[in-house]
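Taken together, the values in this text are just the output of simple stated rules run on the coordinates, not laboratory data. Everything numeric here is computed off the predicted structure, so don't read it as measured data. Cβ atoms are built from the backbone, for glycine too; each structure is taken alone.
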Structure I
């Protein structure tokens with residue numbers, strides 16, 4: 001009798017079913033691994049950005065109140081100073097911008113909730129419902145006259161004199177102290193990256209451009225910063241300790257001018273968001289930031305909320 005070659009229809013069907021079963025298992029495992037890899041990548045990205053913004057804010061805020069420890073910075077209002085940039089970053093009602101003037105206060109720390117329209121005269125658009133923060137202070141150590149950089153401004157000071165200068169200013173003296181001066185504004189703005197709307201932490205900063213004029217430059221700092229909020233520690237009796245904390249929206253002009261009280265600390269909240277959506281993930285969390293909250297409302301973005309408090313060691317100088 002001649003033997004049969006090949007498989008029966010039943011055997012082929014069984015083999016096909018087994019093959020489909022194994023393929024389904026492989027696809028399920030691949031899909032699970034893909035979701036896990038995306039989740040891990042986004043969480044790592046959020047944590048990395050969180051560490052970066054913590055470091056950034058700590059570095060920028062810890063020198064608040066530092067003006068060389070010698071002369072009152074308002075003495076510089078009575079001396080010749082560089083022309084202000086146009087447009088400058090300022091609040092017309094309480095502040096005159098990058099350099100002090102005789103007829104108006106010099107507000108060195110200021111924040112405000114972002115509303116619609118132009119902000120501080122220098123920000124065409126910012127993310128509404130977030131907040132912006134403006135800083136003015138000296139940084140680092142006194143620089144020798146011969147090392148002053150052409151793109152910066154400095155405060156020239158001794159125990160009874162101060163003025164704002166640049167490397168090109170006349171009358172620079174070797175016996176004076178020259179501290180680098182910074183005027184910064186941090187805010188959040190939406191930008192488009194690969195078809196996605198991405199919230200970005202932005203920075204405005206005072207520089208001296210190639211033609212020797214003051215200018216406000218704009219930098220993108222960190223992608224995925226969705227909200228900024230602040231609370232300020234107020235020393236009401238000038239004894240160096242915090243008497244109460246106050247949110248940005250509750251701060252008054254007198255408190256910003258620090259005439260009868262001192263701002264001695266700042267607590268900041270930063271809500272970070274993944275750059276891309278994950279359709280397999282739904283976020284229904286509510287993120288609390290002092291008196292503010294953000295409801296993810298079931299969208300597909302992972303988020304991380306960070307906060308920290310910085311005390312100003314130079315607040316009494």
Structure II
């Protein structure tokens with residue numbers, strides 16, 4: 001349906017006269033008449049009853065008017081969804097339940113009027129390509145894939161270093177330890193069935209295993225977090241890694257343990273990746289919010305690839 005004709009119809013309905021609608025639309029009365037006539041032909045009905053006093057809506061015109069207004073509102077929303085400065089800020093996170101989504105929630109609490117469109121792309125290559133092409137405004141990634149380079153014009157700013165915890169059941173040898181060093185885990189089996197080849201998190205844990213002599217077992221299948229928790233809770237040999245701020249809930253009978261890693265503490269290095277020339281004003285606000293809260297990485301006591 002021709003939205004220009006629909007907009008003209010609504011203008012005539014609101015003005016009550018073709019002449020006044022022409023003034024409002026900055027076109028000639030003849031153009032108004034032609035547009036309305038074309039719309040009437042398309043719909044197969046008469047929308048106005050014309051007389052000396054102006055143009056009154058016919059019964060069909062009265063029925064069509066609320067739908068015409070809804071069409072125009074939908075068209076404006078559609079245009080606003082892709083218009084820089086008015087559309088929602090589109091940000092990619094690896095998972096909606098992970099700490100990165102928490103960073104966005106903190107930003108939204110500080111900027112409640114900012115509209116956010118949160119998406120989840122699987123791997124860093126897809127996410128960075130989406131930033132480069134403009135289909136998302138920003139992504140949070142660790143950029144640990146060997147040989148990975150950002151495209152020209154795309155920048156990465158460190159915003160969050162998240163410490164890792166060892167996650168065990170009550171029967172694991174380290175279940176009652178107040179903390180543990182990565183070196184103490186040498187030879188122990190760390191089960192991470194969600195580590196998919198080619199992803200940045202898999203590259204991170206491979207580097208961690210190489211650095212400290214760990215055995216990271218990715219044998220699946222990966223049925224998700226709840227079956228993982230069930231298996232860890234029942235095992236005396238299996239453990240896994242979770243990030244410090246990853247929210248987890250498990251049945252009380254599991255008696256699972258989160259044990260901090262120290263000397264050094266492996267931290268997962270999150271960066272905000274964006275195009276330097278992206279004009280969206282809320283992207284600049286997000287960048288300022290995250291960098292203001294980032295204390296910087298300490299010189300000692302932590303490990304990253």
Structure III
């Protein structure tokens with residue numbers, strides 16, 4: 001049964017005439033008559049008394065026309081609501097966010113900044129790595145990028161002020177963590193030794209964080225002896241492997257703040273091993289979107 005069959009029946013109920021109803025529905029009379037017959041077969045009842053002039057509805061037809069009106073009204077209202085929802089969604093500003101920031105920063109920040117209703121997360125971004133976020137900005141796949149930033153990004157020279165503009169929303173630190181041993185100490189403490197390097201659950205080299213860790217370690221007076229066992233693009237994956245005791249890893253501090261000892265995790269080293277980061281919101285400087293510029297101005301005033 002199709003919605004147009006219900007509309008056909010309502011037209012027939014109003015006109016009580018097959019030809020006029022067919023004309024209203026912009027179909028030929030044979031086609032119209034065939035659809036009414038199919039409707040009666042689908043309902044298993046005679047809905048039209050064809051022996052009267054003008055035509056009349058049978059008792060089943062009277063009940064059915066009320067149902068048709070309710071159904072078509074509900075369909076129309078639902079279609080209008082969906083249209084409004086799609087229009088609202090298309091007016092939202094598309095944001096590409098790293099998975100870690102989406103899970104532990106984005107929603108709280110957007111609510112606090114009062115911009116949650118004006119943003120739409122691009123779910124494809126959870127599969128992007130590093131420079132792919134800027135590619136998405138350049139191609140128009142998203143209008144804003146929420147990401148970690150540090151001066152040692154291998155492709156940081158691409159972020160020229162002539163092409164991109166950014167806001168620093170917050171400061172962050174990567175904290176080295178490990179599971180505890182029986183004495184409550186880290187099972188895999190930094191810095192390790194050449195003979196017994198610390199097993200490391202590392203970030204993917206193309207992402208935002210591994211280059212920050214490597215550059216930070218390179219500036220330390222004491223070398224860290226590490227044995228990379230695995231690479232992951234997501235902080236959540238690293239946390240899961242660290243909690244299972246496979247090795248130590250660096251996690252954003254926001255992922256370790258649920259308890260004083262990070263759940264079952266403890267620090268694998270003191271604060272000198274913490275890696276400083278910024279959380280940045282990035283956009284193309286050359287944009288013609290009034291909505292984006294209005295939102296950006298709002299955020300700029302909040303982060304002066």
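Points worth noting:
- Per Kirkwood radius over Cα pairs in Å, the highest-valued of structures I, II, III: III
- Label whose coordinates, when distance in nm of label points 7 Å out along Cα→Cβ at positions 146 and 234 is calculated, return 1.6 (choices I, II, III): III
- Origin of the derived value 13.5, 41 (Rg and Dmax of the Cα atoms in Å, for residues 178-273 alone; candidates I, II, III): II
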